[in-house]
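Please go over the structures that come below.
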Structure 1
Amino acid sequence: MIPPDYDAAISTAALFDDSATGKIILRGPDAPMFLGNLSTNAIVPLPLGGGCATYFCDSRAKALFQAAVYHVQLDDAPHALWLETTAGRDAALFQHLDRYLISEAVELENATERFAQFHLAGPHTKAILESALAVELPDLVDFQHVERTFGHLSAASVRRRDRLGVPGFDIVCLKERAEGIARMLLAAGAVHGTPESREILRIEAGSAEYGQDFDESRFVMEIAGAATAVSYAKGCYLGQEPIVMSRDRAGHAPRSMVKLRGENVLAPAAKLFSGADEIGVLTSATVSPRFGPIALGYVKWKHREAGTALEAELATGRVAVSVQS
């Protein structure tokens, strides 16, 4: 049986509560430069209403934090940076930033508990948002965002984020306004989403998540999608040298994160083999209502092509898996 919220996410729209997402606000004229010196993407050129993905690494380019950065306008700061990271990682990221903050004109605020956040996912998300808002939305590209007011409630930030393999928007608002905004979105046609369906959609989409698919031991360029979160044109930043060396010497990272499909239920941490050679490991696994047993994992570079046949070593023995596009 297909879960109703999963079906809604692929046919209409499902509303997922992402309020636990870590949220840090940076105010001050040096905030863009400060973040740019510590993370992989170009932060300084971000226009108001723009955003990007980025990673915070150590000197070896091992991934410490996965993040999104938005250039926002707040009542008390016409130009501020809104930084989001993995749920439960906000305090650690705040400490990481504070450690490097010396004389820069930057103020940090951990705003995780002050704001709620939803993710609306599905092919009808824009229409449902416009119905709830009673106004048209511009056609936003990934990470673009606008401020909009839901009825008589205070303004919320509406951000385009296609994170689950279907069109998606994040809606961020003050926590005391969250219940009312959720009611309006559900009344407009969204279906309440569950963490279980969200996880299936995430793995289907090949979207890596800190703590599940990588941690501080993983070279950032091996993570799926990391290339779009790295700028080679900006100035120096922490972890830059190994990233540039990987590009210039080998032309690629030694391993690559891939989507896999199997005939049997798969398990995280299962080793992957090509014949007698161990060539990778699974990280996330689930059973998709559409695709059956699926997983994310890392394989050595030459085994990354779609259709490559491998084996996963489970407790019951080895089972066949294949790399997906």
Structure 2
Amino acid sequence: MNMNFKCKLPIPAEVKSEYPVSEELNKVIEARNEQIANIIKSEDNRLMLIIGPCSADNEDSVIDYICRLREVQEKVNDKIFIVPRIYTNKPRTTGKGYKGMLHQPDPSQKPDMYKGIVAIRKMHLRAIQETGFTCADEMLYPENHRYLNDLLGYVAVGARSTENQQHRLTASGLNVPVGMKNPVSGSLNVLMNSIEAAQSGHTFLYRGWEVETQGNPLAHAILRGYENHHSQSMPNYHYETLQLLHTFYESKGFSNPAVIIDTNHCNSGKRPLEQPRIVNEVLSSCRYNEDIRKLVKGFMIESYIEDGSQKIDEHIYGKSITDPCIGWEKTERMIFDIADKL
């Protein structure tokens, strides 16, 4: 086997005991997570914004950004519920490049998985301690999820992972909402299959154990656009697609029909400044069609302190080192504009 086994990493329980959640903090987490679940279940009519950097590359700038969101949340609390993105794993189309803080807690240094595990847990803990926000992260590696599972309020399964058996089965055992992104091909049928798998119970192998799950009724769709046969970005947030998704949900009879609209990626063609326009179009569709209004629970937005993106060695504070994001001033204006339209 062409693998060099470098070291045995601690199991999640060991890391959790070293960086524990206090009883007081656990109450904050439980209260927040109940609110997020209620939005997916249509028991809370606020619009959810899952918002933040493409990848969480620097703890201080990420926490700075989330503290800014905290101030905005207080002003829009009656209409909008904010879930910050702290994405600690970065999927790569070809496998090359920066793979996220889990791999490299310092993007300029070599990978160190143990330091990465500690770094991502400390950052999620710090976000809750300093802002009261439970956050969202992508489940890129199902076997690593338990290093963070007691801290997260929302989990996303990416476009390249949503067809994967282990991701689907692991999602079925989570107790928080899991958004399944449509695959890169854009197939809504594949997307529905992934939601059905995540909402169903299973027995399977996980971290060396035979485990049994009861299914996750909070699993739902994320529309992120798709690529056509010419590798061109194509949107799927338009009125007709939302109508079609509603029809799929009705025909399947799933629990808690819901969709989050990812306003970047193929929906924007990775042009982050398009995100406010995309939000406005979807909100217009919601006003026109009651079924769509009930289906759309919120938006996933890539936003950071500075507009755009940079190379790893540029070291511009609060600027993405992966996909380009919309900057803070435009983000704040967009959130207030959304609140005014609700």
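Every number in this text was worked out from the coordinates using simple rules, so none of it is lab data. Since the structure is predicted, the reported quantities are computational estimates derived from the model, not experimental observations. Cβ atoms are built from the backbone, for glycine too; each structure is taken alone.
For the read-out helix-only ellipticity at 222 nm (-39500 (n - 2.57) for each DSSP H run of 4 or more, over all residues; to 500), a value of -12000 was computed from one structure; give its label from 1, 2.
Attributed to the structure labelled 2.
Quick check: 18.9 is what I get for mean count of other Cβ atoms within 10 Å over residues 55-62, calculated from one of 1, 2. Which structure matches?
Of the structures listed, the value fits 1.
One of 1, 2 was used to compute FRET efficiency 1/(1 + (r/R0)^6) of positions 119 and 191 (r between Cβ atoms, R0 = 35 Å, to 0.05), and the result was 1.00. Which label is that?
Derived from the structure labelled 1.
Have a look at 1, 2 and say which one yields 19.0 for mean count of other Cβ atoms within 10 Å over residues 63-70, as calculated.
Computing mean count of other Cβ atoms within 10 Å over residues 63-70 on every structure in 1, 2 gives 19.0 only for 2.
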